[in-house]
1. From 1, 2, which structure was Cα Rg over 2.2 N^0.38 Å, for residues 116-219 alone = 1.25 calculated on?
2. 1, 2: which one has relative contact order in percent (Cα under 8 Å, 6 or more apart), as calculated, at 22?
3. The value -6500 for helix-only ellipticity at 222 nm (-39500 (n - 2.57) for each DSSP H run of 4 or more, over all residues; to 500) was derived from one model only; which of 1, 2 is it?
4. Where is Rg/Rh (Cα atoms, Kirkwood Rh), for residues 132-171 alone largest, in which of 1, 2?
5. When distance in nm of label points 7 Å out along Cα→Cβ at positions 68 and 204 is calculated for each of the structures 1, 2, which structure yields the highest value?
Structure 1
Amino acid sequence: MAWHGKSVSVVLPTYNEKDSIAAVIQGFVATGYVDEVVVVNNNAIAGTDDEVRKTSARIAYERRQGFGYSVRCGLSEARGDLIVLSEPDGTFAPKDIIKLLAFADDFDLVLGTRTTREMIWEGANMGWFLRLGNYCVAKLVEVLFNTPSLTDVGCTMRLIRREALRALAPHFTIGGSQFNPEMVILAKAAGLRFVEVPLNYQPRVGTSSVTGNKLVALRVGLSMLVLIAKYRILTAVRPLPSRVPDLR
């Protein structure tokens, strides 16, 4: 296992993915690149742990409700040199981990994007409304913070090097759904090198508590805009994390 001599962890936050999580874990393990899978049980529905125990994954628990709290718990629990975040709902293809790993030698953070039209599967929850919303939020971050090209700062599937995580982790503040764009903004502020790659985006197993409802998705999108504005004002007043050394 491992990638170019570096160990690889996959972190899967879970709340309502009992019916898909075992297959997703097994999919990542089957790639041959994953040394450990950490599942973060964030007050998940009954039976989730039973499904996870059918696999080789390790379970961690986060009682504070929220996507951001769950991911931050998983990042702190992961032991790998390279840490991949993903969802256990079947929307991401475990085989796409190779796309993230391929850039890990040259970048500190490798972001996935779900907005590439040719990569969106029939039946996936990425219609024009969500696709346009994700694209516009990403472009706002790109323009306001002068980042590399971005098309989807809300995509969960991404890779971060351990050294980069050490630089960012003390500055994480978000416990909810806005965690993903915060990580990107902090990465830019810290001078990390990052790039975005297109991923397959597949139909979800079950119903999402966020993107399954357009009003909820809109509310999450607006909260991301508030977060972006807050950080734009903050960085105009004082710098965020000091620049980290070259991690390559």
Structure 2
Amino acid sequence: MKKEIEKIADKLVYAYKRNKLINPIPIKFTKNIENATKLRKLCESKINTKVVGFKAGGTALPVLKKLKEKKPFYSAIFKNNVLKSGKGVKINRSTLGIEVEVGYLISKKFFDNKQIITMKNVSKFITHMMPCIEIVGYRQKKQGIKFLGDLASDFGANIKFLIGAKKKFRKVNIGNLKCNIKNVKTGNVVNGNTNSVYINPLNSLRFVLNKMRKDRVKLDTNFFVFTGSTVGVVPLKNRGNYIANIEKIGTVKSTIR
């Protein structure tokens, strides 16, 4: 098992570095979330690019129930996968879709904290908040989601993050903000709400920070946390310009090629 997981990790890392697609990995690394997490951590350890943040995945409660899981997962975000609003992203046939998310910038003082993160104290670590677009997909020649481990094992299935303007953090009713994403060319709009994100984005943030604390993750800079989709995974049937908006937080754009 140890030799096999190393080989699988090397293949995924090769695909990540070269922007290639490989054949689907064995189901035993995706069906069990613990095996998927081990593979994800091993892959991340083989990347030399700077980690600038983390994402929560599988944050929709109905999806977790359908996949027979109780909690989301988290994964690292590398510097080369974070872009400014308006940048272009090239997709392939294994791209699952586009998501709209609430992002937070977290102070590095979090790493000096010894307490469990709660809904009462989580806000003190936030410096800024921002709207984000995540392009999600695999480094494998496959589509769809059978297990949460499908996403977790493949670098969290994060392809690119595009971030809108950062705003200094202020408390808003984060569990009930209207969101949408629009294809400019077709005019098609998909609506959502922040209450679809693991109760709310702050609760998703709390989850990620506690998982990082448990795993003894340590960085020497402030970092991003992207909290999960407010509109679900929207299939990219049409390429072109997309504009996403989160009420009271802002707007973010991307060109899908």
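1. 2
2. Values: 1: 22; 2: 28.
Checking each candidate, the match is 1.
3. Derived from 2, not from the others.
4. Details: 1: 1.05; 2: 1.16.
When Rg/Rh (Cα atoms, Kirkwood Rh), for residues 132-171 alone is computed for each of 1, 2, structure 2 gives the biggest number.
5. Comparing 1, 2, the top value of distance in nm of label points 7 Å out along Cα→Cβ at positions 68 and 204 belongs to 2.
Bear in mind that the values in this text are calculations on the coordinates, not laboratory data. Computed from a predicted structure; not experimentally measured. Cβ atoms are built from the backbone, for glycine too; each structure is taken alone.
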